[in-house]
Structure I
Amino acid sequence: MGRDLDKERFTEEEYVRFGERMEEQLGVLRELLDTPGFGQGPATIGAELELFLIDEDGRPLPRNSQVRESLDDPRVVLELGRYNLEVNLTPIPLSGTPFETLAAEVQETMTKVDEAVEHGGALPIGILPTLDTEDFTLGAMSDQNRYRAMSRGIRRLRLEPFLVKIDDLELSVEDVILESANTSWQVHIRTPPERFARLFNAAQLAIGPVLAVCGNSPFFVGRQLWEETRIALMEEAADDRDVQRGERRDGRVTFGSDWVREGAYELFERYVRDYDPIVPDLTDDAGRYDVPELRLHQGTVWQWNRPVYDPADGGHLRIEMRALPAGPSCADMAANTAFLLGLTLSQAERDLTGYRFAQAYQNFYRAAMSGLDAKLSWPGDDGAFEAADLVLRLLPEAREGLLAAGVKPHDADRALGVIEQRTRLRRTGSVWQREALERFGGDRRRMVRRYRELALSGLPVHLWP
């Protein structure tokens, strides 16, 4: 879904042809993945940062087209909401000093976008606390065919309104525009096909404790909800299951429901089998191995960890890790990346067959709800741990995973040191937001303005006053 489309409306015939092409391209992908030597190469990482644009008062600013045009930077693209932008960071080797490099580019691009916003700025935060229900109209959607087509495609499947129920909040809307309330920090790692299942399952296991220490989305439309409310909001705001699809186990945004047994192909096959197309854009001039319809469809199933096939330079696989929130600062996002990648790499070496998938599933949602206070399980141990204790116990394993991948010790130690201090002080972005809001007498706009100043300083959140 990263490119715009030529049109926003499609015929039933196009839906049928699109489905046929996906089936054909599954066979092509299987052939590719079985080819000796496919996708080999050094491990690389990449990331996407979604940002809110705000005015001088801390309210959402619906001017992403104007800001992108003034920037003239190919890394910057429009997101679903007119008050959102996405920055696609430069892929880099995992070996060496990746987190130092990543933090520097995040700081550079955030500052660049912020300076391009006249009478306002840019904010890396999971959910903007000053959003209100009137910000979710059809007019809030970016002026691009791809987003209108996506909206039409999901409404074609779901005739009922979208109902969001989180704790005591209940909100009904007619469109997918609520997705624009969420901004993420999405991390990619290149993965050889033969290692995919182990790494993907390890990422599913790792994200629970990692998310517990990364919470940055405690508020939505004036309510204090989960530590990482974004998880629940994204799942419900784009759920295409209505009464006719209630039997499908997973929504369109999902953690999943089982370990991967064989490899990436089984996930691509599941996406084709279980999910109806919503954007049947047909491509007639692609090469055999581009599989454009399959890739487009895969981009409309938003599993928190999902496979990516990229045909560039002979083709390769990536795992896209989508569960982390944007922000609070460049140092925090680099640290979150280091912990997630290091823990994933280290856990890929263990046998997870004796650990029930349901336990990893529970960890994920408990972490989203309760952050460092969550009770989490872990393979090889009976009972539950407080998330803060488990994070501190897992940091050395994450470090070993990074060093084995060629990360320089000082880069790994600097990044993981941020996680350690954040955990010991219990100072996540969500904690800071709650305390700041109380200090400012409930003034959300004042809190947002202060958050922006500190985010742009580059200081990790545990050092914010």
Structure II
Amino acid sequence: MAADRVVRLANGQGFWGDSVDAPVRLIEEGPLDYLTLDYLAEVTMSIMQKLRRRDPSKGYATDFIDLIRRTLPTLREKRVKVVANAGGVNPEACRAVLLEVAREQNATGLKIGSVTGDDLMDRLDELVAAGAPLANLDDGRPFSEIRDRVLSANVYVGSFPVADALRRGADIVVTGRSTDPGLVLSPLIAEFGWGATDWNLLAAGTVAGHIVECGAQCTGGNFSRWWEVEGWDRLGYPVLEASPDGTFVVTKHDSTGGMVTPDTVGEQLVYEMGDPSGYITPDCVVDFTTIRLAEDGKDRVRVHGIEGRKATDSYKVSISYLEGYKAAGQLTISGPDAMAKAKVCADALWGRLAFAGVTFEDTVTEFVGANTCHGDIIDVPDNLAEVVLRVGVKDSDRAKVDRFGKEIAPLVTSGPPGVTGFAGGRPKATEVLGYWPALLDKRHVTTTVDVEEVG
């Protein structure tokens, strides 16, 4: 393998709901070998699990199907491979639909792979019986506390199964709950032949993936010195130029907006980092204190010096469960003494509910524009011309939460003057999802890789 060989990877989705045009532009506006797409978050898995319970053929990111349908001719023309965790809780179903799309477009010879084995939902009792405690990683609470309320359970699998699919010729690979950085690490393992004990190289690939996993958050998006960023209307998404020795450059396509500097990259590095000397993934443990950033020209940052060490014997498990119900609503109060009138509305709302014998486990009262973000640490002007009163409740009793929703609209006529806006209709109770992190010995998890060619 040539030491100067470079693989170009780009990440076009930081979450399910990110820009639908960003990945298209990445494919069309510059050279690329791999496009990665990160759709999953803890709450997303539980939503997908509910979708699959209603329809066994669902449970994946449908936006991904639309993207492939839109870009498949260009992907094939430019020979860009795609790695995405869009499979959610049903990677096989996602792959089946992708195969249908490929056949519709006569994409003969295209190979589509899937990686399964991360979904533990149907194995929870079996795992507990086998001695897996699944205790809460943060506070040690026993899993039995939430067992009957679990909505989803997925293990963060490593990067080698996706790399295996790519080595077997897959042009598109969909997974379930892989790690976010693993979407980038997997192609590097496949391209450069990195081994399971090449800790420094695996750490470098993990850092590369971590930098781009949130999309434009490393190219100027969410940057603390936002006023320095230009071209917000055409913000470029990140591109990596990776080398076999583990060094890489973070950049973006030419003529796109945004900026790539050691500061934009550095801010993303500390995002969701935890212990900087021990960033744990299924593939390795990364020492973030060894990372070195150097400007390498305009909108180019070279990253090097990364060190890693042996992986742990456990996988992290992401479990979501029903924690109760919530509802929120708002009123707009305008005119003279808007803030004072908003406080009267809030007091009336809670007083009327208390008089009716309805109390809640948790409540919130916010005056948007006055204290929502900063609380009492800033002074609020007395002469506000308008205020949005936002109120909310959380409780394990759904009926009580629904009862709260019926008490907001009456303030339009039974409150002080100036209640001019009742937004969104009567609030309804919706589920509150709790997050339960746990550890699971790796010997309990087996992944399966399937690759199918379009005939």
Structure III
Amino acid sequence: MVSDEHLSVEERIARAKVPGKKAPGMHAFYRGKVETTLKCSINSFDDFGIWYTPGVATPCREIHADPAKAFEYTNKANAIAVVSDGSRVLGLGNIGPMAGLPVMEGKSLLFKYLGGVGAFPIVLDTQDPDEIIQAVKWMAPGFGGINLEDFANPKCFYILDRLREELDIPVWHDDQQGTASITLAGVINAVKLVGKDLDKVTYSVIGSGAANIAFVRILIRAGVPAGNIILVDSKGILHPGREDLEADKANNPYKWQYAVETNAEGRTGGMAEAIANTDVLIAASKPGPDTIKKEWLTAMNKDAIAFVMANPIPEIWPWEAKEAGVRVVGTGRSDFANQINNSIGFPGIFRGTLDVFAKTITDEMAIAAAYSIAKTAEAKGLHEEYIVPTMLETDVFINEAVDVGMKAIEQGIARRILTEDQLRAEAEAKILHAQAETKTLMDAGIIAAAPDIKID
């Protein structure tokens, strides 16, 4: 990321719009971002008889006798389905499965390049929770894990909970668990950088969708008192006096639970009242740039931290947050400092999960990933514009894979037991292979050079 300190506000805004302007031409040129490729050798006509009929019948019979051999004989152990109904895509809302497909392809690209995980975008032409659950259960035998993506709140909680209970492979909702993991990692390092303690600071959490509800759960699991957290939805601060939340608790029990458990001060009001006199602001709400007002941030405590993560435009521009006195600012974008983005988490988390054939991904595994991310950045030297690694730092994904895999083994949910050194060697080999494969295809011209897209 190139520094923008020398640019005017107008120039900064113009630069922030460049990715969106280039994207249509680039997507049209490549006609998508992922495709399936072969991973076995084909040297002669005889090889077809091994990979297909008649030879393939033998591994089929062995898997029928022992289903666990599917992990050994097929790509199941390294295959992820990226599943969405398009009901809540990025900052775009309910745009449906077809319009959400570019996001699912992008997710699959990141899984492969950053984590060495074979991921397949699957969009479902239904938004009925029970139909989605059934569809995922039907396709599950062909995959080692399921990544749920861009499902609306609150059905996303129901879908995740049901599938985690009913499948024996890991099911992960990245908008929940992934966002929670990387956000926790950023908070761990940010509070350390400003000389505060994770469990003693106060948090204003703006937005009560899947991402922030999961973040609050993970934050509490990591040792933060629930009373230190002030959570806000579109109608204001969550508190026990919110009759609308109590009336809707059967449909959305999570919001009512946190209305009761958080906000020990008993604050009422809206965003401004929630943000005042807090140390850490976490926003995953309506895209900005003026969703959060500059003057609200001036009322935060000294050495404040603000993660404004709405896409495609953060709730407030990061330079405005800095001007308001915030010391550490993070966004969800790759073109600003401190990208608090799931992409730093899920490739490594799934790498470690798949390498030990884990049956699920627990909150403890997500917390282990958060601390792994934080330690990777800390080892390189924290500063106000570097609190988490970037996607180009391959070591963070390897470190996460090791720590997540070891936690799965410790918790007794791994089918395959490896040492820490074995886990590191496997993760490193698979991730570096994926990146070398891409480079080789680019060097050979099989992946064409990117076009020079002209923009206004």
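Every read-out reported here was derived from the displayed coordinates using simple, explicitly stated rules and does not represent laboratory data. Since this is a predicted model, take the numbers as computed values, not measurements. Cβ atoms are built from the backbone, for glycine too; each structure is taken alone.
Listing for the model above:
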{"item": "Structure responsible for 15, with relative contact order in percent (Cα under 8 Å, 6 or more apart) calculated and labels I, II, III on offer", "result": "III"}
{"item": "Answer label among I, II, III for the case where Rg/Rh (Cα atoms, Kirkwood Rh), calculated from the coordinates, equals 1.02", "result": "II"}
{"item": "Highest-scoring label, criterion being mean count of other Cβ atoms within 10 Å over residues 23-30, among I, II, III", "result": "II"}
{"item": "Per Cα Rg over 2.2 N^0.38 Å, for residues 159-366 alone, the highest-valued of structures I, II, III", "result": "II"}
